[in-house]
Structure P
Amino acid sequence: MKPVELFRFCPRCGIARVPDNHAQSPFRCGGCELVFYFNPTVAAAAFVYDSQGRVLLIRREKEPSKGKLGVPGGFIDFGESAEEGMRREVREEVGLELDRVRFLVSFPNIYHYREVTYPVVDLYFTALAVSPEQAQPLDAVVSVEWRLPHEIPDEEIAFPSMRVALRKLLEPT
């Protein structure tokens, strides 16, 4: 179910939504004329390097993609820049501080959580771990692994957007 489909009534005046076949964004109320946009949510993640050129991978503890490999990251909170949100997520998931943060690529993603399908724009960064030996599995992470980027198996990657980011990462400079 798309987020707009959750709105059966106008949040301002309470009038029932006129059913339509498209459930498009924005939500438009026929009563009070409220227009409410449903934009993609934003997530940020990082390919965190150690001094040997390996990247930090996490094994996901929860759905979606439970048991698959990902890179530390997550949704950006209100008031955060993409870089701030990515740094916070890395601290929460693996306990690391970062240096030399650089933007890599963005790509759309679909995130299925419970009964809602969220459109997401995933922002990927590269960064250097300040103290890579301190990496540990924390929030929603089963384990951490360090691997060379070209050794990451495609079939183990959690999300299509991460496959795109990994291909970008592996492009010759």
Structure Q
Amino acid sequence: MKDFLPNHYERAFENWLIDNRIEYESVDEHKRTAFGHSDIKSFDFLLYPPGRPIVIAEVKGRKFKGTSLVKLAGFECWATIGDVEGLTRWQQIFGEGHQAAFVFAYKMENIDVDFDGRDYFDFDLNKYLFFCVKLDDYRKFMKRRSSKWQTVTLPAEKFRDCAVHIRDFLL
């Protein structure tokens, strides 16, 4: 495990990868020049799930304040335009055999949550839930969230259609 991961969402996700024996490399954004493309926003992880394409993953940490996952409502899934453009460029650079994706890491704010049969991950006295959205799906359905902050998001129904639980995506 690397000690340069800047936030608890990334540390929780890395620990989930370790617990589930998914090979990975975490990317220290301060050393991204090693990839030879320091002008592109870096990503967080390269994931090597067995029998699947290598995943170029950007982790986006969010809080979930709801009490039920039954209808997958109340999940914020915004990203910056820079995140989308950066992942797009990395997917082009790495090419065939690689799939860029956003990993939305949700920290559960409520003690009692109906997880609707989904696995959650305990880390550092918190519960986390991880969903993946393939970059191509995100780009296809994203809508502008804020011009001022240069952010985009998925409409709730598109998030429900495109988001895949981490286990289904990587295992």
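Given a value of -0.42 for log10 I(q)/I(0) by the Debye sum over Cα atoms at q = 0.12 Å⁻¹, for residues 54-141 alone, point me to the structure among P, Q it was derived from. The correct label is Q. A value of 31, 31, 14 for Cα extents along the principal axes in Å, for residues 46-101 alone, calculated from one of P, Q, originates in structure P.
Matching task: 27, 17, 11 is the computed value of semi-axes √(5λ) of the Cα gyration tensor in Å, for residues 94-149 alone. Pick the structure from P, Q. Label of the source structure: Q.
From which structure (P, Q) was Rg/Rh (Cα atoms, Kirkwood Rh), for residues 14-109 alone calculated, if the value obtained is 1.00? Only structure Q yields this read-out. When mean count of other Cβ atoms within 10 Å over residues 78-85 is calculated, the result is 13.5; to which of the structures P, Q does this value belong? This value belongs to structure P. Each of the structures P, Q was assessed by Cα Rg over 2.2 N^0.38 Å; the largest value belongs to P. Structures P, Q were shown, and helix-only ellipticity at 222 nm (-39500 (n - 2.57) for each DSSP H run of 4 or more, over all residues; to 500) at -4500 was computed from P.
Every number here is computed from the coordinates shown, using simple stated rules; none is lab data. These numbers come from a predicted model, not from an experiment. Cβ atoms are built from the backbone, for glycine too; each structure is taken alone.
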